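Quick note: the coordinates plus some simple rules give every number you see, no bench work behind them. These figures come from a predicted structure and were not determined experimentally. Cβ atoms are built from the backbone, for glycine too; each structure is taken alone.
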Structure P
């Protein structure tokens with residue numbers, strides 16, 4: 001099995017896709033800024049994970065199932081933040097609002113791009 005060549009893909013820009021890109025970049029920037037100001041490498045790992053998804057989004061390696069991976073990643077980040085005692089509360093809350101938006105967009109785009117959003121309506125009209 002030959003490896004697929006790395007190529008940039010054409011993205012059909014819609015408001016949800018643009019918001020997804022912007023919010024993921026904002027959350028990554030928050031985490032990378034925290035990594036540099038606190039010297040906590042965990043923030044760097046989390047921020048780089050978000051940036052990796054940001055980069056993969058523009059390549060031919062992107063698949064709709066990765067929206068699910070993103071939603072899980074964001075959820076785990078939020079759970080870990082809460083279990084850690086919600087450090088840096090104000091900035092953490094700002095980031096969690098951004099991540100809540102990301103979660104909603106991940107789920108919305110997962111259903112939109114996987115084609116399951118309108119199948120129930122289409123099958124009702126057939127019967």
Structure Q
């Protein structure tokens with residue numbers, strides 16, 4: 001897990017615990033000093049929300065040959081997941097709910113209608 005080592009979020013702690021509980025060995029890497037070589041032998045890399053979107057070391061992970069889970073929206077374009085227009089192709093928006101437009105899609109996970117996804121704030 002690549003994160004800001006002094007300020008991982010509570011959510012990152014929960015993900016880390018969940019992965020460890022599933023049998024993964026979770027190694028926390030500093031977002032300022034991580035290298036692509038550190039990813040070698042890993043099942044995947046998780047770029048956490050607390051990672052800096054300006055850290056060249058994090059952006060260098062876009063070229064690793066293993067799956068990368070990017071949880072930082074402002075890195076989506078750097079990893080080729082979206083186009084490059086901030087606040088249009090990626091970013092965050094105010095909100096706490098979303099509307100399921102295709103309940104048959106696997107990402108809907110059986111949900112329909114308007115679904116609360118958080119207690120408030122911004123969705124990223």
Structure R
């Protein structure tokens with residue numbers, strides 16, 4: 001994941017959302033990795049999220065990567081990445097997808113499930129999926 005692509009995406013929608021990239025510290029990333037290993041998060045997903053958190057340490061100002069609440073829904077098969085208004089951002093572990101849903105739905109359906117974090121953010125920020 002390239003910082004330029006995420007920053008460009010955030011810059012494009014800066015007027016609609018208060019967006020900025022603030023990288024996680026190395027200490028926060030280590031704590032996130034430790035939590036992922038403790039919970040048994042697949043290494044590939046952990047690596048993708050670490051790459052994102054190196055660029056931006058939250059999803060819309062919600063959790064920073066060392067916040068244990070990210071793992072609150074692990075038993076239900078997902079990581080809770082963040083929230084924006086009524087929209088919930090999750091990583092669906094079994095499907096290895098990044099999804100937009102709400103408090104009661106992991107995702108609103110396959111059209112709201114994405115292969116990458118960047119695709120999920122693009123769909124949300126553009127208004128395409130909200």
If helix-only ellipticity at 222 nm (-39500 (n - 2.57) for each DSSP H run of 4 or more, over all residues; to 500) is computed and equals -11000, the structure in P, Q, R: R
Winner on mean projected area of the Cα convex hull in nm² once structures P, Q, R are ranked, highest first: P
Winner on distance in nm of label points 7 Å out along Cα→Cβ at positions 58 and 82 once structures P, Q, R are ranked, highest first: P
